[in-house]
1. Given structures P, Q, which gives the highest value for mean count of other Cβ atoms within 10 Å over residues 15-22?
2. A value of 14 was computed for relative contact order in percent (Cα under 8 Å, 6 or more apart); which of P, Q is the source structure?
3. Among the shown structures P, Q, from which was the value 0.65 of FRET efficiency 1/(1 + (r/R0)^6) of positions 7 and 47 (r between Cβ atoms, R0 = 30 Å, to 0.05) calculated?
4. With helix-only ellipticity at 222 nm (-39500 (n - 2.57) for each DSSP H run of 4 or more, over all residues; to 500) coming out at -23000, pick the structure among P, Q it was computed from.
5. Tell me which structure, out of P, Q, gives 1.00 once FRET efficiency 1/(1 + (r/R0)^6) of positions 23 and 55 (r between Cβ atoms, R0 = 41 Å, to 0.05) is calculated.
6. Name the one structure among P, Q that P(r) over Cα pairs in 10 Å bins from 0, in percent of 18, 49, 26, 6, 1 was derived from.
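Rule-based calculations on the coordinates, nothing more; no lab input. Everything numeric here is computed off the predicted structure, so don't read it as measured data. Cβ atoms are built from the backbone, for glycine too; each structure is taken alone.
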Structure P
Amino acid sequence: MLLRILLIVGLGLLIYFGIRRIWLDWSKKFKSDDEKARLARRERDLAERQRPDVIDLKRDDDGTYRPKDRTGRDADDR
């Protein structure tokens, strides 16, 4: 009887720690993938800022975003 209880408890612990290990490995993998995606987005955004057709906006006192050049002309000098 004691052997049967120890066997069931041992199997239960093996199953518990196996599932826990799988859960932690998957969580680590998903976090790693999210970090790679975040870095890729950041690199893409930085590359897009360097394009000549991108207009830099500055938040004005009233909360509206406007081009930095306040002379009335667009940033691309149409």
Structure Q
Amino acid sequence: MDARQARHLHEDQLMRLANVTGVGIGRDEHSGADVIIVFVTRRVPRDRLRNEDVVPDTLEGVPVRVLAIGDVGAQGGP
């Protein structure tokens, strides 16, 4: 299964996790392999998360990376 398929299969589940604001696809900066990127408001150590809120390391064999981006909100137009 490729990264796009794995993302599509698990996106709804990932979006229900604490602090998750988005899910995307990218490339690992070291290996160049496709990865699933989970965007979070802030990184939280695993031992401070409930088990059900831990982002998995892989999904369907595709590596998962967590990227903290802060709070996300809509910006007003002109």
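1. With respect to mean count of other Cβ atoms within 10 Å over residues 15-22, the highest-scoring structure among P, Q is Q.
2. P
3. Comparing all candidates, it corresponds to Q.
4. Details: P: -23000; Q: -5500.
Attributed to the structure labelled P.
5. Q
6. Source structure for this number: Q.
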